Structure I
Amino acid sequence: MDASTKRRLALGFLSNWISKLATTIIQLVQVPVFLHFWSVPLYGEWMIVIAVPSYLNVSNFGFGSVAGNEMSMMAARGDREGALRVFQSCWWFITLICLACMALLAGVLYFLPAARLLKLHEINETDAKWIIFYLGCSVLLGQLETLLQSAYRCIGRYPYGSFLKSMFSLVAFALMLVPVCMGGGARETALVFAAANIVITLVLCVMVKRDIPWIRYGWEHATFSEIKRLSGPAFAFMAFPIGIAINLQGTLMAVGYALGPTAVVIFGTARTVSRVALQMVQMINNTFWPELSHAFGLKDMALTRTLHRRACQMGLIVAFAVVAAVVMLGPWFLNHWTGGHVPPERTLLSILLAVVVAYSLWSTSSTLLTAVNLHQRLAAWYLFGTSVTVVVTYLAAKYGDLNWAAASLLLSELVMNFYVLPASLRLSDDTFPAFVASMLHYPQSLRPAALMARLRRSRPSSLAS
């Protein structure tokens, strides 16, 4: 792994951290601001209404992510014409799908009584429909933003593209708060947010054209055969949000059916705390993803193998570190977070943290499969594992207790580990013994002797100063 790759990885991790920070800022700021200027019922109904357009996220059928992978691998091989063909084909396909979804959304909203169906009282019928339409258009434009951001992966500037996305999200959020602070209603707020995202998409189009001169907007390179070729991996991407929903909501429902709502609260809050580690692991995955696409596109199996090993190693290190922190502080945080209403079950939390460790290994390893568009079987196994887990969780909760229900979650993680690890090792020309040995290896520069030598070399300059 050369210095430029390490630099891109470091910048990629930093940009992913900034992205998480931006999301956290938005989540922390929006609640007090909205509640200060709006009534609680109005803000509650706003939360209900804005949840509806989020379902349009599946409208691109995963083509944005698949296109990013394919373009990165082609650009790594020097096939810019092929990368441009993928870009233009997916650009027009996503555009047509978005326009069709906008028309369908407008038609559905025209005939359906949105406010009555959502049981709204503070937001009237007309405003509810316009809010859903405005925010729906904003969500659909996000599909094009994903494709535009993927273009930066082709030139090794993924961190820059990710940083732009984070900054644009903060700008759109800040502009959305302007009508809220000026006494505007929900409809005005949604309109400003949608308008901001339209402008941001146009700005991003101009920036991509400026930064990547060989990217051209048009249809002379677009082909339906390209869309057909990418449709398999693209549709497979849809299985992951479905599987996540089954894993999260399905198991909660299973616990509820077996033990009642009180058990759901205890189980759900403990699981939320345990999943803090998952967010950190996901940052590792997103950091290595572009580099794995690039290395595999070059057919550099040595680099692909090294990146896969280091990603899994870092994922496990981060998972164990966060798990250790949650084991010590989790029960205290859980007690204070819920105001003492939810008992801090240390055994339950420990089991859920073990699930997180099992997840971290296969999740990071699977990044190799998804980064090179070879994730169709992975998606099928994930749906199978999560679906079976829901049934087992119900039986474990009904005939056992919450601890058994938590332990049942290990089933899907073990299923995924048994499939993902061998598949990733085969793809990277690796062996299981060598892979395990690499998990215990760390760079020479981080060994105690090297660190002490570096400290001794720096001591005279520090004393002289």
Structure II
Amino acid sequence: MVEKLKSSLINMSKGVITPVIVIFIFSLTIGLFLSLTLLVVSIEEGTGNLSESAMSMTWAVFMFAQGVGLTFGNCILTIIPLGLTFLLISTLVCLIRRIKGGNIAYFTGLVVWAAINAIFSQNTQVALLDSTFIVACKSSCVYLISLLIAVFPSSSLFVSAKQRYKQICPEYIQKNIRITKRTAVILFGLYSFVALITVVVWACTNFGYVNSYFNKLGMQNGSRILTTIACLVWLPNIAIWALSWICGSGFNIGSVAQFTLTVSQRKSLPPIPIFGIFPDVVVDVMHRTVFYCIVPTLCFIVMLVALLHKSGCGLRLKNIIDKTERESFMLNAIEAATDSVGVSALITIMWTVVFSIANGSLGECRLSYIGVDIIESTRAVGHLTLYASAIALVISIFSILLICGARYCLNLIAASKSNKPVKSAELIENKTSNKSNQPLPLKKAAPRTVSSKAKRK
């Protein structure tokens, strides 16, 4: 009984330690950065000491990273800084895995995390859009997501479910699911990389607009540097918008501006420095076509490798005459088509979720919605992926059939050229060999006479 109580207390202490450490690390980091930023702004602008409100803003930013909207006068800010959110979840996952505990520890950590966030919501001077209960619910969702990522892959439930899945599903179904999953993850990573590179290109080519916005706001060098660093927390959001832009859909800054490959409404934008990196119109048709073909080209290459590689679908046809090989190739082609459709469906679902969390508002009227059109952006990414996958599948099948057909025709031609002289030579050789191999005819023995018998005597 004592040992059980002792282990329960240890697990509860582990559950308390995890959220406290994460909150301390983030509060210290965000608080120091905000204090430095407000101090620099107050020095450059010659105003009073703004760093006194750094602690209150720290709690607000901490909850803002978990999806709680903020209000600054008429400005309503609900664009979740996904960079800060991903960093928060990653830290929670690492600590939960490091400080291992049982169900008591996980439940205690969830309660402590929600309670601390509820306390923060009551001790900040920044107006929050959500009530204390909603703040606790949103923070609980963040902790549960971290807990799911950290604990579920090594849990007994997941292991037993995986074993049951291997027992029920045939081997070929498991292989197709594995191919679909890996290919979709690779494509998702490549699309994200393309989006980040696009944002970097925007920042390099439109640095002049950012500088002009800084000049309009009258910001000095220190404020510019710290503002640029602070804007990095929205880098994933802008990268998601960039993927929609490069796929042909684009994004909107409320009703003020729209950005696509063919439209750029920059003049009506408010002088917010991060808005300065948004792209201009791609006037050249060739450049526009190149941008539009980046995503399907990457998808086409990845799908070709997945369809033809041995660790993937492994489409092969060596002997087109063999009926068994033809049937096996047809079954493999059907499985490859299923994998292609599955990859497109997974990519569509994943980017639908990503597009939905990247949007928000920056005001009440004209800036009430900032981000992408979820339906249009999902359709653009999904269609490009589906088209590229279908083209890769068709080209793979026809290439294999064409190669096998060409090989078969060449073999027929070679056989027709070599068979005629060979057959005639073989016939002559067989005739001569038959003649040489025939036994010699025996001569008839002469009849015995009386004289020969007498001689023998």
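Observations on the structure shown:
- Origin of the derived value 191 (volume of the Cα convex hull per residue in Å³; candidates I, II): I
- Structure (I, II) behind the derived value 19 of relative contact order in percent (Cα under 8 Å, 6 or more apart): I
- Among I, II, structure where helix-only ellipticity at 222 nm (-39500 (n - 2.57) for each DSSP H run of 4 or more, over all residues; to 500) as derived comes to -25000: II
- Taking mean count of other Cβ atoms within 10 Å over residues 63-70 as the measure, the highest value among I, II is held by I.
No lab work stands behind these numbers, since they all come straight from the coordinates. Quick caveat, the model's predicted, so the values are computed rather than measured. Cβ atoms are built from the backbone, for glycine too; each structure is taken alone.
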